[in-house]
1. Tell me which structure, out of P, Q, R, gives -19500 once helix-only ellipticity at 222 nm (-39500 (n - 2.57) for each DSSP H run of 4 or more, over all residues; to 500) is calculated.
2. Assuming 9.0 is mean projected area of the Cα convex hull in nm² as calculated from a single structure, say which of P, Q, R it is.
3. Just checking, which of P, Q, R has the largest value of distance in nm of label points 7 Å out along Cα→Cβ at positions 50 and 74?
4. Which of the displayed structures (P, Q, R) returns the greatest value of volume of the Cα convex hull per residue in Å³, for residues 34-105 alone on calculation?
Structure P
Amino acid sequence: MDSQRILRQFKSEASEAYVKTEEFEELLEHTLKKASEERSEEKRRLYRSFLTDAVKDPSKTYDEELRFLRTIEQVQPDHLLILRALAHPPSKDPGVMGSPGQTLSKRLPQMEKSHISDLVSQLNDLRITNLTSMNTMMTGHGAENLQHSFTPYGQRLLQFLLQE
């Protein structure tokens, strides 16, 4: 991650003032350390997006940013697969009935249903998602449309995840 290149992209007065603070310096050091230790390329991209966002929008408090950084640290690559599957738009022919669990199983055929449920519970615990009814039967469209499963906090992570 080329932090100098990231910092040069933003030239607002607020951003320039923020990157000179001790808080940002600590956040930058902590983030770069975590990113350098990370094996997953996708998580390294999350760290990069996090830093970019911190520079572009310095309005968030240090504690908010630290909490978000800790959340990124706790997210595993399988969580990212779940998040992408939740964000996937409904299919054109969702069928008559279904459940969110069936939809996720269909979108992630390589994962056991119990593993999917466990990962969703972990994401709920992290306050990224709020999907509590995995096995509730509903209309096919309702079961396929899982984009509403993100908390406002989780939407920020999703925004980073979907940036390419």
Structure Q
Amino acid sequence: MYLALKLLHVVAAIAFLGNITIGLFWQAQAARTRDPKLIAFALEGINRSDAFFTKPGAILLLLSGLGIAWVGHFPVFGTGWILWTLVLFILAGAVYGALASPLRRQMLELAQAGAQSGTFSFEAYRAMSKRFRQRVAVALALPFAGLALMVFKPF
């Protein structure tokens, strides 16, 4: 059971971290075109991939991690690398949910409006995109730090 949960945990981590990372790549690729239709298409696709990979990955990551701790007899609050990884994971979700996600919705709305009207302010989009990337960088760095804690188990 322990190894099955561990495998699920690793797969969930790959889906979660990989999808967020690749979403940034595709968003940047679409922005290079300056075409609001392509930007909107990319952002809509990223939203769908979040629903299919990131959110389920996050849930499986949390549940499988807690399952591993339970099956492996690791006290969650008494094992530093587990506790701090959990804290980092929760902080990442808070940063993304409160700061990055609403901004991505605004970026999508701006691109959709520009595609429909034929007038698109790429400069406004680029300013939003810069703030979004900064926020996602924090939201992504936190679980990657948790990944390092899980691998190195320093305390």
Structure R
Amino acid sequence: MSHVVVSEAFLTVAAVIIISVFTAVVVGSVHQLRDVQALVTRSMSEEMMVGVKIVFANAEEGSSTVKVWVKNVGLSEIPGGLIGRGDLFFGPAGAATRIPYNATAPPTWSFRIANDIDGDGRWDKGETIEVTIQLDYTITQGDYYVRYVAYTGCYSEYSFSV
């Protein structure tokens, strides 16, 4: 009879250990899921807060400079350091290429805040930046395309003719 009691004791201890391990795994997974959900929510919130809109672009035939004006239409400001982390694409319609920011030689692009309303050096909601694109070729007659993609992935595109 004592061997039955010992067997039941071993089974009880084994069951408690298995339940403890299972509980630890489930609780750990729930915590990881909560952390991932918080990260995704924060990322989506940031994407929703940032919005850009190209309002105008202009170039003259024979010039290698293009001007583009982009307005911050999002709900939050964009620090100057993050503006250059965006991607700018420009070129003839159907053949646009990525233009590097602040490169040492053309093609390159730079920006200035055209109407820094509060003078804080940040691209606030409602303010416009003037983007200057320096090309390694001259503009000829035709249709051109420009797209600015902010650091969050939101973008605006604009087509114009010269």
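1. It traces back to P.
2. Q
3. Between P, Q, R, the highest calculated value is found for Q.
4. R
Every read-out reported here was derived from the displayed coordinates using simple, explicitly stated rules and does not represent laboratory data. Everything numeric in this text was worked out from a predicted model, so none of it was measured. Cβ atoms are built from the backbone, for glycine too; each structure is taken alone.
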